[in-house]
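Every number here is computed from the coordinates shown, using simple stated rules; none is lab data. Please read all numbers here as calculations on a predicted model, not as lab measurements. Cβ atoms are built from the backbone, for glycine too; each structure is taken alone.
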Structure P
């Protein structure tokens with residue numbers, strides 16, 4: 001069965017646009033004020049999961065419209081990038097995150113920047129952006145450009161949006177955190193504003209990311225319908 005590129009476009013637009021719209025302070029504030037923050041967070045999560053299912057379903061049956069073809073060896077890019085993307089994402093998700101919802105409590109404790117946040121203050125989103133960019137380069141068909149391009153926009157735009165909202169809400173508390181961190185991985189460390197806390201990052205969480213990479217590499221064809229090397 002073959003779907004349409006319109007379905008892919010609409011599903012990605014709903015996913016990316018839905019994140020930005022429902023995170024926009026006037027919209028989020030009004031809805032959360034009416035139904036409560038816990039109910040809003042639960043409804044938001046369920047809605048995004050459902051839309052993501054739509055994205056995946058539409059992408060899997062999209063017609064092949066090739067916009068560019070850089071050859072099969074361009075697949076080396078995601079193969080090399082994905083271990084780093086997954087280590088960032090897994091370590092970020094498994095660490096107390098000042099950029100997450102209610103994360104300001106971590107900053108209010110006055111603790112120094114540590115762990116993965118000495119690498120980047122947005123580890124999960126950096127991992128997602130790296131995933132999107134690597135796959136965008138390796139997949140030049142229209143459906144992939146919509147999917148991976150949309151996810152890259154969401155990831156990078158999400159970093160900017162979170163920084164702006166936290167700066168407005170937390171003021172000098174957030175400014176102090178920003179002064180010792182960076183969006184770009186290792187940006188603050190290379191600029192001499194912090195020192196990478198490899199000991200705080202540890203081994204377990206990056207190792208889980210690497211194990212996940214191996215699993216995805218081995219079963220990429222079965223899970224996503226596309227082998228690692230195509231053509």
Structure Q
């Protein structure tokens with residue numbers, strides 16, 4: 001199995017005037033292709049800071065981070081943005097869909113901005129990806145015509161459309177009721193069953209239970225890990 005992520009003694013320290021605030025303290029974490037891992041922890045545990053670094057949105061203060069064998073610490077901001085766009089699909093709590101744009105067009109958007117290989121028929125790729133999340137019949141609807149769960153499935157399809165190495169889902173059910181939350185998690189579980197590699201960040205145990213492996217954080221450290 002290919003190693004997608006490896007961190008070695010990762011730290012992140014924020015400065016508030018003269019005071020240094022340690023957000024991450026020596027994180028050693030590995031993720032292989034096809035895994036579904038939940039990172040759990042209360043507010044202030046460091047899980048969001050870790051996600052920002054794993055998502056190539058921020059640099060660690062010290063330690064090493066490798067994504068698909070590439071050492072991320074050594075990249076400048078342009079190279080970091082490029083690897084983020086090619087390798088990582090993001091799913092956020094707030095959906096972040098364009099309100100006047102159909103589900104199909106929202107999903108196709110990353111393909112239009114791709115500076116690499118041009119996708120010959122981006123609508124076909126977007127349609128296939130919406131089909132993978134069970135939204136074939138809603139592809140021509142705008143977000144206001146979709147339920148919260150359907151909007152999050154559009155967001156998941158948008159994250160998938162570039163065929164990234166990794167999906168990072170940050171509290172993806174935070175704005176949804178419990179029934180809809182479990183519908184969205186079943187979609188992620190099904191995608192993982194088809195080989196999609198997923199990291200889920202959550203503070204809810206019942207949501208983390210969908211992952212195959214759970215990593216619990218406290219005070220910037222990994223304190224516990226188990227498999228479901």
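Could you tell me which structure in P, Q was used to calculate helix-only ellipticity at 222 nm (-39500 (n - 2.57) for each DSSP H run of 4 or more, over all residues; to 500) as -9500? It was calculated from structure Q. Taking FRET efficiency 1/(1 + (r/R0)^6) of positions 10 and 42 (r between Cβ atoms, R0 = 30 Å, to 0.05) as the criterion, the top-ranked structure out of P, Q is Q, with the highest value.
Match the computed value 9.1, 25 of Rg and Dmax of the Cα atoms in Å, for residues 122-161 alone to one of the structures P, Q, and report its label.
The structure behind it is Q.
Structures P, Q were compared on FRET efficiency 1/(1 + (r/R0)^6) of positions 74 and 130 (r between Cβ atoms, R0 = 35 Å, to 0.05), and the highest value belongs to P.
If distance in nm of label points 7 Å out along Cα→Cβ at positions 146 and 178 computes to 3.5, which of P, Q did it come from?
P
Thinking of P, Q, which structure, once distance in nm of label points 7 Å out along Cα→Cβ at positions 34 and 66 is computed, gives back 2.0? Structure of origin is Q.
Given 1.7 as the derived value for distance in nm of label points 7 Å out along Cα→Cβ at positions 26 and 218, which of the supplied structures P, Q does it correspond to? Walk me through the intermediate numbers first.
Numbers: P: 5.2; Q: 1.7.
It traces back to Q.
Quick one: Rg/Rh (Cα atoms, Kirkwood Rh), for residues 98-185 alone came out at 1.07 when computed from one of P, Q, so which one is it? Label of the source structure: P.
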